[in-house]
Structure I
Amino acid sequence: MTVTLRVVLDQLVSPTSRDLAEASASLTQALVDTAPRGCDVAAIVPAPGLPDDAGVTGLTSETRLAVRRRELATSWQLGVAPGIGKGLIHSPTALAPLVRHDRVNETHQIVVTLWDLRAWETPDELPKAEILASRALLSRVAKHADAVVVPTHAMAERLAEVAKSKLVQKVRVIGGAPAAGLRVPSDAVGRLRALDLPLSFLAAAGGAAASDGLAEVFSAVVASGWEGDVVVLDVPEGEEPAIADIAAAAGLAKARVHARGSLDRWDRAAVLSHAAAFVTACGRTDWPWRTVDALAVGVPIVALDTPVHREVLADAAVFAAADELGAAVARAIADDADRLRVLAGDRAKGFAWEACADRVWALHAEL
């Protein structure tokens with residue numbers, strides 16, 4: 001008898017986040033590639049179904065629901081999930097058909113994934129509707145999920161502080177990885193020209209939200225004595241002027257700051273590969289997507305000293321408190337540069353979706 005693991009792939013139909021879409025595709029392909037004997041992988045998707053360029057091959061079937069993602073999210077958040085059927089269900093995000101079920105007698109499992117806790121850590125930076133939806137969803141997760149995957153032990157500990165004990169007992173730690181196939185493209189220089197970027201700079205990521213830490217990053221750049229440009233990735237649309245103002249307030253000329261939005265994996269790799277260093281001062285317990293990308297391309301990393309950064313980066317970064325980041329940047333782009341590049345490459349080998357998939361299969365077998 002074949003056991004089918006069905007993966008919720010709403011992000012491949014109507015993505016709300018490039019990172020979540022890439023993680024969903026990468027993990028699902030790894031699940032297909034590492035499926036134990038007698039197991040296969042299928043998809044659960046909203047209308048109109050998976051596109052031809054979804055990036056996942058080897059799925060045995062597709063449960064295509066009658067509604068689009070927005071309506072599906074509303075329905076599942078209310079506990080209404082018709083047409084799903086029973087079996088093993090894994091969601092690479094928090095969105096899943098969380099309904100009452102009998103895991104023992106019906107062999108029905110539901111596992112969800114949390115990548116951040118922004119609705120609890122920085123609620124003042126989010127719309128009220130998003131906060132309410134996230135908290136309501138976590139309540140359903142606590143009631144009906146059989147397990148909750150988080151990417152770091154630091155997030156598991158933080159979740160224990162904000163969630164009910166019933167949920168904490170269900171938490172399992174399975175890390176993430178760079179997007180499948182992430183590597184420096186052969187046309188990296190051409191991609192930089194197309195993005196209107198210089199060939200040497202310091203890199204950072206985030207938006208105008210205080211918790212993204214760009215004010216601290218810009219202050220560190222000034223303190224380090226770096227005289228070149230700074231490229232900021234993942235800037236939300238419309239926040240470019242605010243980023244320039246934050247830089248100016250830190251003493252960094254606006255002309256030296258290049259704000260770019262969410263880039264595909266090839267453009268990201270091209271940009272990061274030309275960075276003298278990647279600097280992050282985000283203090284949230286989110287999974288650090290861009291930092292892990294920087295590891296993958298062997299970039300020296302300077303990071304705010306937090307439990308998440310320590311856990312993910314180990315010895316492959318220079319850690320510092322916010323007011324000491326400038327000195328850390330100066331070391332990372334000078335004496336420590338070569339050593340950090342080697343350590344980043346070594347540390348990156350510990351992050352692979354195949355290893356994550358093996359642990360997901362083991363989790364469902366455990367349940």
Structure II
Amino acid sequence: MNPDLVIVTTAILVSSASALVGTFLVLRRMALLCDAISHAVLPGIVLAYWLSGGARATLPALLGAAAAGLVTVSLVEWLTRTGRVKNDAAIGIVFPALFSLGVLAVSLYFRQVHLDLDAVLYGEIAYAPLNTLWLWGLELPESWLVMGLLTLLNLLFVLLFYKELKLSTFDAGLAASLGFAPGVLHYALMALVSFTAVGAFQSVGAILIVAFLIIPPATAYLLTRRLPTMLLLAVGVGVVASLGGYALAIWLDASIAGMMATVAGVCFALAFLFSPLEGFLTTRLRRRRQRLEVAARLLVAHLAHHPQPVSEQEIMAEFGWHPRFLRQAREKALQAGWLEARREGLWPTSRGRALGQGPSVP
């Protein structure tokens with residue numbers, strides 16, 4: 001089987017599965033908890049590996065990771081409910097403690113096995129074509145089976161509980177009053193995040209899975225305010241990051257997973273700067289245009305109450321405007337047909353005079 005196809009398809013499955021659950025993490029303002037879960041599942045994986053007798057089994061690892069993820073969420077919420085620790089501080093306390101336990105266990109008891117720190121922390125998606133399983137007489141990449149099932153599971157969860165997820169995300173109190181059990185949905189979502197994180201370990205590692213879980217949904221959030229569109233955009237950004245990251249990694253001879261995360265970051269930066277909703281540059285340009293339009297209207301209204309043209313020096317003295325800003329406001333009014341420049345000074349057109357006088361009072 002073509003190794004390039006295996007790697008790219010694995011990356012697309014990882015990013016798609018991550019985007020489906022990551023969207024709700026971003027909307028619930030729980031992005032840092034995603035980082036906590038992706039690290040804190042390590043002791044669950046180690047425990048599952050030990051209980052399975054050292055067998056290379058994915059299912060025990062998934063179950064152990066889900067259990068560790070739920071323990072992480074429960075501990076964070078318990079510490080937060082005590083009122084003595086804020087939510088962000090609780091996350092900062094729980095996940096380093098659990099992650100350090102997992103790292104110690106790996107370094108002390110599993111040095112000579114495939115469960116090593118490099119695989120857990122960084123992963124290597126280039127090895128995906130080498131890990132295969134026989135199914136129905138076909139040799140298929142293990143990553144396709146694992147991440148394909150997780151993508152399907154996450155998609156079914158979102159489709160089946162879309163209404164409940166949407167309501168509990170934006171109004172948990174109303175969801176509880178309507179009997180939707182937001183607490184159960186919350187823990188189910190955290191379990192899927194844990195499944196997705198450990199399923200992607202072998203491909204992208206614990207660190208980079210955070211990028212796939214958070215960056216595409218955060219990018220989509222900057223581009224739309226509709227949840228269905230946000231889900232589609234998040235998956236789309238993940239696909240673009242997977243394809244673009246792999247192409248750049250081959251070209252630059254760099255880390256594949258790292259380059260995919262980098263491309264996702266570039267997508268976020270572009271959305272942050274140029275989003276038509278709240279892009280940094282587009283917002284500044286829109287405010288600048290609005291400011292100039294207000295200044296142009298104010299200038300025309302001021303001139304409409306004068307019986308003769310007014311010089312620019314008088315206008316600057318009246319409003320305290322800088323000459324450059326006056327020129328910009330004048331050009332805006334000229335383009336709109338509200339103003340004409342005469343030798344004596346500025347003078348409103350009939351259209352501008354009507355604008356400056358406003359509606360007549362009956």
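Nothing in this text is a laboratory measurement; each read-out follows from the coordinates by a stated rule. Just so it is clear, the model here is predicted, and its values are computed rather than measured. Cβ atoms are built from the backbone, for glycine too; each structure is taken alone.
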Structure (I, II) behind the derived value 19 of relative contact order in percent (Cα under 8 Å, 6 or more apart): II
Given 2.0 for distance in nm of label points 7 Å out along Cα→Cβ at positions 170 and 282, calculated: source structure among I, II: II
Test item: mean projected area of the Cα convex hull in nm² calculated as 28.8, pick one of I, II: II
Answer label among I, II for the case where helix-only ellipticity at 222 nm (-39500 (n - 2.57) for each DSSP H run of 4 or more, over all residues; to 500), calculated from the coordinates, equals -11500: I
Label whose coordinates, when P(r) over Cα pairs in 5 Å bins from 0, in percent, for residues 42-177 alone is calculated, return 2, 9, 18, 21, 20, 16, 10, 3, 0 (choices I, II): I
Distance in nm of label points 7 Å out along Cα→Cβ at positions 74 and 90 - structure with the largest value, from I, II: I
Mean count of other Cβ atoms within 10 Å over residues 34-41 - highest-scoring structure of I, II: II
